[in-house]
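Structures given as C-alpha cells follow.
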Structure P
C-alpha cells in the first residue's frame, strides 16, 4: 500500500488539477502522481545531461571531435 502524505498547492493549481483530472476520468491523486513522476524523471534526465556535459569538458575533446572519437571507439570495440 502506498504511503500517505500531504502536499500543499495553490488554490489555482488545485482547481486546474481537478478540471484536468475530471476531463481525463482520473482522480486528482492519480493526475498529481503522474505529474510528479514526470517532473522527477525530467529532473533525472537534466542531471544526466549536465553530467555528460561536465564529463565532455573534462575529456579535453572539442564538440567537433566527438563524432570521430565515438566512431573510432566503436571501431576498436568491434574488433
Structure Q
C-alpha cells in the first residue's frame, strides 16, 4: 500500500514539474538552462552529503569493531 502511495506521489510531482515547465513565462531554452544549472547544484550537494555520511558510517563501523574486540577481550 505504501509503495502505491509513493508511486502516486512521484507521478504527481512529475506531472506538476512538466506542467510547470510547459506553462513557464520564459523561453524553453532559458528554462532548460535553469533546470540544468539547478540539477547540477543539487547533484553536487547530494554527493557532498553522501560523502559525509559515508565517512560517518565508516567511523561508526570502526567504533563498533573496536567495541566488539574490547568485549571479546573482557569475556575470554
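Using the calculated result -25500 for helix-only ellipticity at 222 nm (-39500 (n - 2.57) for each DSSP H run of 4 or more, over all residues; to 500), pick out the matching structure from P, Q. Considering all the candidates, the number was obtained from P. Structures P, Q were shown, and Cα extents along the principal axes in Å at 56, 26, 26 was computed from P.
Laboratory data are not the source of any read-out in this text; all were calculated from the coordinates shown. Since this is a predicted model, take the numbers as computed values, not measurements.
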